[in-house]
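What follows draws every value from the coordinates through simple rules; no lab data is involved. Please read these numbers as outputs of a predicted model, since none were measured by experiment. Cβ atoms are built from the backbone, for glycine too; each structure is taken alone.
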Structure P
Amino acid sequence: MSKLWGGRFEQSASAWVDEFGASIGFDAQLVLEDLEGSIAHVTMLGEQGILSPEEVGQLTDGLNSLKEKATSGQLTFNVFHEDIHMNLEALLHEEIGPVAGKMHTARSRNDQVATDMHLYLKRRVTEVIDGITSLQHALHQHATEHVETIMPGYTHLQRAQPISLAHHLLAYFWMLERDKERFTDSLKRIDWSPLGAGALAGTTFPIDRARSAELLGFAKAYPNSLDAVSDRDFILEFLSNASMLMMHLSRFCEELILWASEEYRFITVSDTFSTGSSMMPQKKNPDMAELVRGKSGRVIGNLMGLLTLMKGLPLAYNKDLQEDKEGMFDTVKTLQGSLSIMAGMVEELTFHPDAMQQATEQDFSNATELADYLTTKGMPFREAHEVTGKLVNHCVKERLYLRELPLATFQSYSDLFEEDVYIALAPVTAVKRRNSYGGTGFDAVRHQLDEASASLTYTS
C-alpha cells in the first residue's frame with residue numbers, strides 16, 4: 001500500500017522511519033476539528049461549483065459518519081498514514097470509495113492542520129476562561145466572609161503591616177481577572193481561518209475562503225497565504241498567557257503551603273487535597289498545591305520550547321512545526337487540571353482567624369501606624385519615621401512590643417504621644433483606617449468586593 005502522497009517516490013520508508021515522522025500519536029486529539037474543517041471545506045467547494053451536489057452529498061455523509069464514530073471512540077488510526085489528516089482521508093476512502101480523494105481539492109495539509117489548531121484553541125481557551133471564573137468565585141466567597149479577619153501582610157517575607165484576609169485573597173482574584181482578560185483578548189487572533197490558503201501560495205480554484213471561515217464560525221480569513229500556514233503566534237500567545245496564569249497559581253500555592261505549616265497555622269487544607277507520608281504517620285502534606293506549583297514549570301517550558309522552535313524557521317511550512325502540538329495539548333490539559341484542583345481546594349479551605357490575629361499582635365507590623373500617628377499630630381513624616389525606628393529598636397532590646405510600652409516611655413521620645421496611641425497601635429485600627437481606593441480598610445475592601453461581583457456578573 002502506497003502513501004496518499006507517494007506518487008513521486010520509488011522506495012518506501014522503513015517502519016521505524018514512519019514511526020519517527022508520524023504525528024498521529026498526538027494529533028489524533030484534533031479528530032473532531034479536522035472533520036469539521038473538512039465538512040466546511042467540502043460544503044464551500046460545492047457552493048462554488050467545484051464539486052457536484054452528488055459528490056458533496058457523498059463526502060459530507062461519509063465525514064459525518066466518521067464524526068459519529070470518532071465521538072463514540074470507534075475510529076482506529078495507523079502510523080502508516082502519518083497524521084490525522086491522512087488517516088481520516090484513508091478512513092473516508094473505506095467509507096465511500098475513490099470520491100474521498102476529492103475532499104482534498106484546493107487545500108493542503110499545511111492549511112488544514114493550522115485550521116484544526118485554531119478551532120481547537122478557540123474551544124479550549126473558552127474552557128480555560130470558565131475554569132478561571134470558577135476559581136474566582138471560590139476566592140470571592142471566602143473574601144466575602146473574611147472582610148474583618150485580620151492577618152499579617154508581608155514584604156520580603158517579613159511581617160510588614162496588618163491587612164484584611166479578604167484583601168489578600170482579592171489580590172489573587174484580580175490577578176486572575178487580568179489572566180482572563182488576556183485569554184479573552186487572544187481569541188481575536190485565534191479567530192482567524194487559514195483554510196484554503198493551500199501549501200503556501202493559495203490555489204487556482206475559485207474558492208471562497210470567507211465562506212469556509214463563516215461555516216466554521218471564524219471572524220475572518222488570513223489575508224496572506226504564507227502567513228496563514230506558518231503562523232503559530234496564536235499558540236505562542238496562548239502558551240504565554242498560560243505561563244502567566246500558572247505563575248499566579250504557583251504564587252498562591254506557595255502561600256497556601258506556608259499558611260498550612262505548623263509555623264503559620266493560618267489554614268487547614270482539606271483531606272481531599274492532601275496526602276500522608278509512607279513513613280511519618282503524623283504528616284498531612286499539601287501535595288495538590290505543591291503539584292500545581294511544580295506544573296507551572298512544564299507550562300513555562302512549553303512556551304520556551306515553541307519560541308525556540310519558531311525563531312529560526314523561514315517561511316512557509318517546515319516539518320519542525322509538527323512539534324508545535326504536544327506542548328499545546330499538554331498545556332491545555334495542565335491548565336484545566338490545575339484550575340479544577342485550585343477551585344476545589346480553595347472552596348474547602350478552613351481559615352483560622354485567631355491564629356492570624358495573634359500573629360499581628362506579636363510583631364512590629366503596627367510601626368507604620370505609630371509614624372502616621374505622629375504625622376497626624378503635626379510631626380514631619382521623616383522625623384516621625386526616625387522616632388518610630390528608635391522606639392522599635394528600644395522594644396527589640398527590651399523584648400517588648402510597641403503596645404506593651406508604658407506611655408511614659410513613648411513620651412520620652414516625643415511629647416506628642418497621648419493615651420490614644422494605644423488605639424492607633426491596635427491591629428484592627430491599623431486595618432480599618434486604610435480606606436483609600438484599593439486599600440485594605442474594611443469599607444475599601446467591601447467596595448472592592450462589589451467591583452469583583454460586577455466583574456463576575458459581566459463575564460458569566
Structure Q
Amino acid sequence: MSEPFTGLPVLDLRAKTPSASDRWRELCARSFGLDGEADQAARAIVEQVRVHGDAAIIELTHRFEQRTLSANQFELPRSRCEQALTTLEPPLRAALEQAATRVRRFHELQNQALVSTGTETPGETLRSRVGPLARVAVYAPGGTAAYPSSVLHAAIPAKVVGVDEVVLLTPRPSEVVLAAAALAGVDRVFQIGGAQAIAAVAFGTATVPRVDKIVGPGNAYVTAAKRLVFGRVDIDSIAGPSEILVVADHTANPELVAADLISQAEHDVLASPVLLTTDPALIEAVNAALQRQLGQLPRREIACAALRDQGAAVLVTTREELISQADAYAPEHLELLVEAPADMAAKIRRAGAIFVGAWTPEAAGDYTAGPSHVLPTAGGARFSSPLGCWDFVRYTSVLELSADQLRAQAQAITVLARAEGLEGHARAVEQRLETNT
C-alpha cells in the first residue's frame with residue numbers, strides 16, 4: 001500500500017520564496033522520457049535485431065514476453081482485423097466509428113493546408129513539392145495497456161495524406177485494437193512489440209518491412225529504441241508520461257478541476273497533474289474533491305502516486321501570471337477553467353493542446369474531438385507540435401534555371417563559393433557558362 005494522498009503540494013509563487021520558485025522551475029524543467037535510462041538495454045536489443053533479424057525477434061519475444069513465435073507468425077492476416085470489427089460489441093464499435101469519423105474529418109481539413117508552392121518567372125521555376133511518405137509504422141501497446149484510440153489518432157492522419165502502407169506494431173493485440181486498425185485503414189499488422197519491434201522496422205528484416213517513420217506511444221524501452229534509431233528512420237517525438245495543467249480561477253468548479261487532474265494522473269505513476277490558480281480557496285476545495293473522487297477510482301493507487309509525487313497546486317496573483325506560468329510549463333494538455341477562456345487561449349503560446357472552457361474536457365481530445373491526441377510532453381510544446389498530417393509528408397525542392405538566369409546569379413555564386421574555399425562549386429558554374437557563351 002502506497003502512502004495516502006493528503007492533498008496537492010502547494011507552491012505559493014506570490015511570496016516569491018526560493019523553495020516554491022525552485023520547485024516550480026524543477027517541474028517546468030521536467031525530463032521524464034528524455035533521460036535515456038533505458039538506452040543501454042535498448043541499445044543491445046537494437047543491435048541484436050540489426051545483426052540477426054527475425055531470429056533476434058523470436059528470441060527477444062520469448063525472453064521478454066514468454067511468447068513463442070515463428071517468423072511466419074509475425075504478421076497477422078488483414079482478415080483478422082475485419083473479423084475483430086465485425087464481432088465487436090455494438091456500443092464499442094459505434095464509439096470507435098464515431099471517433100474514427102471525427103478524426104478523419106478533422107485531418108482531411110488539415111491536409112488541405114499542405115500544398116506545393118512555388119514561383120515561375122521567365123527562365124526560372126522554383127517549387128516546394130509536397131508528397132506522402134511511402135511506409136510508416138504505428139506502435140500501439142498491447143495486452144492490458146491496449147489503446148485503440150492511439151491507433152486511430154496515429155494511423156488515420158497517415159492514410160489521409162496518402163501514405164502507401166501503414167504498418168501496425170502491437171504485441172498481444174486485443175480485439176478492439178485490431179478493430180481500430182480496420183477502421184483506420186491500417187495495411188499490415190505485426191504482433192511484435194518492444195524495442196525489438198522498433199529495431200525491426202528501422203532496419204528491416206526478411207519478414208518485417210523497413211519504414212520511413214515510426215510514430216505512436218510506448219514504454220521506456222520503446223521510447224529509447226526510437227531515440228536510438230532516429231536518423232535511420234524518422235520518429236514523431238521522444239514521448240514521456242502524460243501531463244495536464246489545469247488553469248483555474250474563482251469561477252471554476254472544483255469537482256471538474258479534480259476530475260480533470262485525475263484523468264491524467266490515472267495513466268501512470270509518473271504522470272504530471274498540476275493546478276495553476278489565482279484562488280487560494282479553490283485549492284482547498286479541489287483537494288476535498290480529489291479525496292472524494294479518488295475513493296471510487298479503480299486506478300486509485302496509480303493516480304495517488306502521480307498527484308503526490310508530480311502534482312502541485314501553484315498559486316499566483318493575476319490572470320497575466322496564469323498565462324505566463326502556463327507558457328513556462330508548456331504542458332501536453334492545457335485546460336482553461338477560467339472567465340473568458342477563449343481570450344486566454346489566444347494568448348497562450350506553448351501547449352500541445354488547449355481545452356477551452358468547462359465543456360471541453362481533455363478526455364474529449366483523447367477520443368472523439370478530432371485532432372490527434374499524440375502530443376509533445378516534458379515541455380516539448382515549446383518547440384514541437386501535435387502529430388498531424390504534416391508528420392507523414394516530406395517536401396522536395398525543385399529548381400529549374402535557364403542559361404540567362406544562371407548568368408545573372410553566376411558572379412554571386414562563384415564569389416561565395418570561393419569565400420567558403422569550395423573551388424569546385426565555382427568551377428561547376430563557370431564551366432557551364434564557358435560552354436554556352
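For this structure, a couple of remarks:
- A value of 0.45 for FRET efficiency 1/(1 + (r/R0)^6) of positions 106 and 178 (r between Cβ atoms, R0 = 41 Å, to 0.05), calculated from one of P, Q, originates in structure P.
- If FRET efficiency 1/(1 + (r/R0)^6) of positions 26 and 146 (r between Cβ atoms, R0 = 35 Å, to 0.05) is computed and equals 0.20, the structure in P, Q: P
- Label whose coordinates, when P(r) over Cα pairs in 10 Å bins from 0, in percent is calculated, return 4, 18, 25, 22, 16, 9, 4, 1, 0 (choices P, Q): Q
- Which of P, Q yields 16 [relative contact order in percent (Cα under 8 Å, 6 or more apart), calculated]: P
- Looking across P, Q, the calculation of mean count of other Cβ atoms within 10 Å over residues 370-377 that yields 23.5 traces back to Q.
- Identity of the structure behind -20000 (criterion: helix-only ellipticity at 222 nm (-39500 (n - 2.57) for each DSSP H run of 4 or more, over all residues; to 500), calculated), options P, Q: P
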